[in-house]
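Before anything else, here is the set of structures, which you'll find just below.
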Structure 1
């Protein structure tokens, strides 16, 4: 199975109202809590970037595959990375960026 990560929700170009859910998927990797330090295991890191370039980074160290966010109104680009538990500086997979609009 090919390794990869994807943002399942929201879809690219979506307009959302806060709070909204980001749902993630990993293929060919073991998503787990950071206490599990086995080869091939890791966790998701979500990057949410404003059009002005400010970036928020959230590590889902608990092994979660979704997170609820409540950012201010605006346009964003989001992407997800899969972080290796045996080497936290190593990114095993990255999704393509997804654009979204947060509105009232």
Structure 2
């Protein structure tokens, strides 16, 4: 599973990049063989104004075909990443269960 991290509006610090990789690997580890790539986009919607504006968007491309997406806006980038990873994990579980039942 390839993990690609894109910082919208600038470079992603190494410490944040490592946190994102660990959190995504933890949340999606059980689906690792079924995912070819995960793309994570991090952004700050309001710039330096502050507030509920840290956005994390995650896309998981399934090895067979298909795309599962999760997006979260929060006041802290770390909590946005954690919540998006959890949502993506639930979305992957649901999608793979649907495919299994077909």
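Tabulated values for the structure
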quantity: For 0 (helix-only ellipticity at 222 nm (-39500 (n - 2.57) for each DSSP H run of 4 or more, over all residues; to 500), calculated) the corresponding structure among 1, 2; calculated: 1
quantity: Structure responsible for 2.9, with distance in nm of label points 7 Å out along Cα→Cβ at positions 15 and 71 calculated and labels 1, 2 on offer; calculated: 2
quantity: Comparison of 1, 2 by relative contact order in percent (Cα under 8 Å, 6 or more apart) - largest value held by; calculated: 1
quantity: Origin of the value 1.5, where distance in nm of label points 7 Å out along Cα→Cβ at positions 7 and 31 was derived from one of 1, 2; calculated: 1
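Here, each number is a calculation from the coordinates, and none is a lab measurement. Computed from a prediction, not measured in an experiment: that's the story for all the values here. Cβ atoms are built from the backbone, for glycine too; each structure is taken alone.
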